[in-house]
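Just so you know, all these numbers are worked out from the coordinates, no wet-lab data involved. These figures come from a predicted structure and were not determined experimentally. Cβ atoms are built from the backbone, for glycine too; each structure is taken alone.
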Structure P
């Protein structure tokens, strides 16, 4: 009953039903395609298997792109239709987006790494998409203070300047946090600004651009950043890999430990110092 009341009073009343359908379609599409690829990998006889055009393996990302383009065109051309029609199109758009992001690693690395270590990038992309869409569905949005309608309705120039300044500071802090290698903090900080202040004040991750610019000639700070990264990132990486493996395959505890240590060894490295600018006399 509480969920139904929330849907009626918050989601439907505020016009967020299409967004809810998009999220639902995305989750359903991702779950179904992961079930399909697991069955294909196990070579289950009754499952149809991969789609091929001659000798070419047609990845499900292709069908996702077609679905996203067709439903996106439908959403643009039928934007004045009923909420029901828009919601159906949004749901199929979510399914298409799930098919595309499930093979995000293929797009990123330009090779088929679906079952390899780099294939976890696709799961990361899906987690980000679900998290952001979920926050939007709950009513949060980036730069929440900069509501365009409220901004335009403000008659007091001072209040307009305060809102604009707050938004600019938010963007600058987000840029600093992301430059420090804290992607998730920067992402969620756009919805919860206090996170941006915390992320901007804390040490940078050692391999991030900020560490390269600021810690190259400060070895003590770089060592502190590396120690902190290993201490705090180890349980986070282990939990992330365990969840990714549950989704992508190979859910083994020993594998999680090994993979976590391997990722720490691979990623927790000192960034090279920024190159010194040289001035030549002409």
Structure Q
């Protein structure tokens, strides 16, 4: 596919608070390349990047695994956690034993990573055989006919603030308890043809994203204020929430991602090989380990 040079590079931005520390100070209108930002839910951005409608995006890590032959990862950018994440939550109306023994789980369809992480936890770690069904992300409606409901992102955060009386399992915390590994939920990827044809523009955009992340790490106050004004909650909640997230992509995050892909393959959710290839800038090597094949486990 030829990348049109007459149009700006299109960047997909997940419309969830967990990416705000990377995007909050990202100002595409100040860049020479003048990229276009496209907002959407993870599933929508996953599809649009796959189809070539956008060129770069923050996408579900599982979606990267499905299409790794077409993408390069932008180094040092992810949404990861090593323990509770507070926004990938399974709400239980029935005891966990009932859910595992053929119970019904209503799942949001907005994130491929969370759905497949749920299946790994339920089937591989707990040895269960639940029935999965898709539903709109409204907790009470989901649990009207199901034993449990999976919510992610801001829907999960808002539901967790309610006095609902359900048992809640943080899937990221469960993953860490079973594996001791990082869980990488989202990554930043660029289509290979965009990286090859417009490497200078990709470099400029990448550096701006890294700078935005660094500024948020130095001072989260503007991000927290934005979260309070748009989502609600308290400063204490959001400081704790963002403290539980990590937006780097180092060896630990990559090792956890490799294990996640390996388990997904075991369950038949992913093909035989997913390959991590990190993008290198046009003038210098950005990541010392630019390529890792995820077939080690």
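To which of P, Q does the computed value 28 (relative contact order in percent (Cα under 8 Å, 6 or more apart)) belong? Traced to structure Q.
Which of P, Q yields -21500 for helix-only ellipticity at 222 nm (-39500 (n - 2.57) for each DSSP H run of 4 or more, over all residues; to 500), as computed? Checking each candidate, the match is P. With distance in nm of label points 7 Å out along Cα→Cβ at positions 123 and 187 coming out at 2.2, pick the structure among P, Q it was computed from. Corresponding structure: Q. Here Kirkwood radius over Cα pairs in Å has been calculated and equals 19.6, so which of P, Q was it run on? Derived from the structure labelled Q.
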